[in-house]
Every structure is written in structure tokens, then in C-alpha cells.
1. Work out which structure the value 19.6 belongs to, where mean count of other Cβ atoms within 10 Å over residues 28-35 was derived from one of 1, 2.
2. Tell me which structure, out of 1, 2, gives 4.1 once distance in nm of label points 7 Å out along Cα→Cβ at positions 12 and 68 is calculated.
3. Here helix-only ellipticity at 222 nm (-39500 (n - 2.57) for each DSSP H run of 4 or more, over all residues; to 500) was calculated and came to -10000; which of the structures 1, 2 was it taken from?
4. To which of 1, 2 does the computed value 16.4, 51 (Rg and Dmax of the Cα atoms in Å) belong?
5. Here Cα extents along the principal axes in Å, for residues 44-107 alone has been calculated and equals 34, 27, 19, so which of 1, 2 was it run on?
6. Compare relative contact order in percent (Cα under 8 Å, 6 or more apart) across structures 1, 2 and report the one with the greatest value.
Structure 1
């Protein structure tokens, strides 16, 4: 397992965008949200950016305390794409990106991504 810290300090408008230092390829197991000094009502959007698409990982509005979340995505049939009732780990294939909104002026916080990677 690998951990990736994304943290930053908000602008006067209460926003900050942080990209990971490098691309990662693996499965997202969990996210530790770090409230830090953010104002109550902070919003976080996490994606994984690559040349072809922006993979959504988590959107959480109004998180006001440190917490662990375990995002999952709906599985689909390989024959016709029909959504199933089962879930699986999101794929990370690119550079993780965190966008904070409504965090307050000059406040800090972020998240830690816990990623299952293959070291063959």
C-alpha cells in the first residue's frame, strides 16, 4: 500500500487546488480527510487526471472533522455495460488532484490517499 498526501493553504477566496507530484497506477482503498484549520462547511473534490479523462474519486460537501472514507464505484457487466448492484475500488491511472472550496481564507488541510499498487 502507498499513501499520497495532498495538502495546501487556501487563497483569500477559500479555495485551493493541489496536484500530486507524480502519476500513480493502482486501486484507491481509502481516503483520510484532514480538516486542519479549514472553516466548517469545507467542500472537497478528488479526481485522478490523465490525458484522456478526469476520473472522479470523491466529492464530499461540508466535511467538518477528520475522517476516513472508503469510496467505491458501481461495477458493470462486461457484455453490455449494465450497472450491477455490486461495488469495487476506483482505479487510479494518472495524477491525483484535490480541489477545496469554502475552506476559509489562508486555512490549511487536505487528505491522504491510500492506494493499493502492484510492485512486480
Structure 2
């Protein structure tokens, strides 16, 4: 696959080298350290970029999200990192994310805030 990019300085599309990831943790680390590269605007038009992310956020009875991220508008984003080489069934991954969302839905704002604060200090 060929990836093309252009920015405001160039009028022509230019090919870019694609960086592959062998370990999901490498991709997870990149996204957690730079959450603004996750294009939430494609999910909800007008959404502001993600600004805070926490890796391996535990949800009692459900497991750990790879990344839990937030934006200034209060959107909460659950990110699961899977490599193309990972043979997990797509439905299973989607079910996993929905389960994480259900556990977050049950959590009070105060509890979520306290747990995030304890992980980021």
C-alpha cells in the first residue's frame, strides 16, 4: 500500500514511508504520548482533538483498555490497538470495546476522575 501526503507548503501529493509496528505496545505508546493524532473528528464531526490519554486503564470486571483518552469537550475515547497480523476476530474486538464502554458508563464522574488523577500524577 502506498500512502500519500501533502501539507500547506506543497501543491503536489508526496509518497511517505510507512512505519510498521511489530509489537502492539509500541503503537499503544505512540498513540498515548500523542493522542491528537487519533482522528476523533472522523467519529464525531467538530470534535476537538484528544489531549489526554492513559494507557492500560483498568475497568473492574472487564479488563484494561489499551488507551483511554479525552478531549476538551468531555468526549471519552476507548482505543484498542491491534496489529494487522493479529488474527482476532473483528467482532470480538468490537465487543471488547463495547464492554469497556459499558463499564465506563456505570462509573461516576468522581470515580473516573479520581482514578485518572491517580494514574497521571
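1. Clearly, the read-out refers to 1.
2. This figure was derived from 1.
3. Derived from 2, not from the others.
4. 2
5. This figure was derived from 2.
6. 1
Laboratory data are not the source of any read-out in this text; all were calculated from the coordinates shown. In this text, all values refer to a predicted model and were calculated from it rather than measured experimentally. Cβ atoms are built from the backbone, for glycine too; each structure is taken alone.
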